[in-house]
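Enquirer: Presented below are the structures under discussion, each in the form of structure tokens.
Since every read-out is calculated from the coordinates, none of them should be taken as a lab result. Since the model is a prediction, treat every value here as computed from it, not as a measurement. Cβ atoms are built from the backbone, for glycine too; each structure is taken alone.
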Structure I
Amino acid sequence: MRFDLAEQNGVTTVCVTHSSFATQGSHNAHHGWPQIPGWPKAFAEA
């Protein structure tokens, strides 16, 4: 996992890169992490 943070005009953008999968099959089966952005919001509202 690599996390890159970039700030511009008071806004921080987070780029998450997931690499080095164990096998090509696990890489091919990975469909991204669309649920991740909602986790901090759900945590804060709990």
Structure II
Amino acid sequence: MICTQPPVAGFPGELKQVGTNIIDNAIDVLPDAGHIRVVAATFGE
């Protein structure tokens, strides 16, 4: 998959932790056979 999103400023380790926390929180509220969809988008310029 080719990423076409612009880079995000920040510390890589901290940004990775943010993503991990979002996924972990989503898993906590999923029903037994649920799905998680991750989407990135840009808005405006």
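Enquirer: Given that FRET efficiency 1/(1 + (r/R0)^6) of positions 11 and 35 (r between Cβ atoms, R0 = 35 Å, to 0.05), derived from a single structure, equals 0.70, which label among I, II identifies that structure?
Expert: Clearly, the read-out refers to II.
Enquirer: Match the computed value 1.04 of Rg/Rh (Cα atoms, Kirkwood Rh) to one of the structures I, II, and report its label.
Expert: II
Enquirer: Starting from the value -7500: which structure in I, II was helix-only ellipticity at 222 nm (-39500 (n - 2.57) for each DSSP H run of 4 or more, over all residues; to 500) calculated from?
Expert: The structure behind it is I.
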